[in-house]
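*Asks:* So, here's a batch of structures to check.
Quick note: the coordinates plus some simple rules give every number you see, no bench work behind them. As the structure is a computational prediction, the values presented were derived from the model and not from experiment. Cβ atoms are built from the backbone, for glycine too; each structure is taken alone.
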Structure 1
Amino acid sequence: MCWICDHPGATDGDYYEHLRGLIDRFGWAVQGVEREGLHPPWAYTVGLTRYRKPELVVTGMGLTRATGVLNGVAAHLVHVDPPEPGTQVVLTDGPLVEIVRVTVPWAHLKLAVEFYGRRIRALQLAHADKRGRWPWDSQYQGVRGGQPILGAREPPEHRKRIS
C-alpha cells in the first residue's frame, strides 16, 4: 500500500516532507512504483545525489525485494566510487546484476527530479533471472511485464564481472 493511501487527506507536499525526513535520517529513501496492468513494479532511490552519487533504479522486481536491494547497494555506494556501467556483480543476499547507465533519468525518477532537478544521474541494476539469463536474452524469465532496461547495454569490451 502506498503512503498517500495510508494517510487519507495527505497532500503531495505532506509526502515530500515524509521523504525529506527519511532522506535526512537515513541519507536516501526508496520510492516504489506499484505494478499497473502489464507494467511491472519498479523502485528507485532519492537522496544519493546529495552525496554526488547517481540514484539507483531497479525494474521488474517486487517492491519489497527491490527496496532491500536498493538499500544495500546505496549503503555501500555512499562510501565508494560508483561502479562503471557494464560491471556485473552478485549482490550479497541478492541477484546477479549488471550496471546500466540510465539514459534519461529525469523521465523516470520523478521524485528525485523534484528534490534535485533534472541534472540527476542514475544507474540501473539490471538483474539476471534465477538461471543467470539477462532481460536482453531470449530465454529470460522475469516477472509479468518483464524488466524494462532504461539505457543502452555496454559493449562486450566494457563489461567486467566482479566476484
Structure 2
Amino acid sequence: MITNILTFDIAQFFPSLNHQILPLILLKASFNPKVSVFFQDYLIRKTSYFWNNFSSPTFCINMGVGQESALLLVLSAIYLSLLLHIFENRLKNLKIPVSTLSFINNGLFISQNNSLTISNSNLFYSHYIITSLLKKFSLIIEYGKTEVFHFSRLHSSFDLPPLDLTI
C-alpha cells in the first residue's frame, strides 16, 4: 500500500470569513434562533454617521472575528463544518476513498492505494472539489503552501508521477 498525503492552507482565512453566512449555518444546524441572532449581532454591527444636521442611513459593518477573539476557534469550526459536510458527501457520492482532516485554516487529504496513479487521481479530484467549495464560501487555497507527500514500505525506489493540480 502506498499512502499519499496532500496538504493545503486557506489563504487569509480569518479575515476572509463571510460573517453573514455564519448565522445561516447556525440555523441550518438547528441551533436556537436566539443563538443565531446573537452571533449575527456580534459579527455584523450597524452604524450611521451624524454631522451637524446630516444623518447617514444605517449600514452594516463587518466587524470580523479577530485572531484574539475567544470565540475564534468555535466560530471557525462551525463555519467550516457545513463546508466539510458537503465535501465529504461529494466524495462519498463520487466514491473517492480519501480521508480528510482539517485544522481550522489547514487541510489534509490522505489517499491509500496499491496504485500511485489511482491515489494521485483521488487526491486531484478531492483537491478540485474542495477548491470549488472554498470559492463558494469566498475562501481560496494558498497554492504556494500546497504539498504532496508519498509514503511506501517498498524497499526499492518507485517512480513518482507528478501531481498537477492545475485545471
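*Asks:* Just checking, which of 1, 2 has the largest value of mean projected area of the Cα convex hull in nm²?
*Replies:* Values: 1: 10.0; 2: 13.4.
Looking at the calculated values, the largest one is 2.
*Asks:* From which structure (1, 2) was relative contact order in percent (Cα under 8 Å, 6 or more apart) calculated, if the value obtained is 22? Walk me through the intermediate numbers first.
*Replies:* Numbers: 1: 22; 2: 39.
This value belongs to structure 1.
*Asks:* Quick check on the output: 3.2 is distance in nm of label points 7 Å out along Cα→Cβ at positions 38 and 142, derived from one of 1, 2. Which one produced it? Mind dumping the intermediate values first?
*Replies:* Numbers: 1: 1.5; 2: 3.2.
Working through the options, I get structure 2.
*Asks:* To test your reading of the models, identify which of 1, 2 gives 20.1 for mean count of other Cβ atoms within 10 Å over residues 94-101 when calculated.
*Replies:* Working: 1: 20.1; 2: 14.0.
Among 1, 2, the structure yielding 20.1 for mean count of other Cβ atoms within 10 Å over residues 94-101 is 1.
*Asks:* Figure out for me which of the structures 1, 2 the number 1.00 belongs to, where FRET efficiency 1/(1 + (r/R0)^6) of positions 54 and 102 (r between Cβ atoms, R0 = 25 Å, to 0.05) was derived from the coordinates.
*Replies:* On the way: 1: 1.00; 2: 0.00.
This value belongs to structure 1.
*Asks:* Tell me which of 1, 2 gives -12500 when you compute helix-only ellipticity at 222 nm (-39500 (n - 2.57) for each DSSP H run of 4 or more, over all residues; to 500).
*Replies:* On the way: 1: -7500; 2: -12500.
Source structure: 2.
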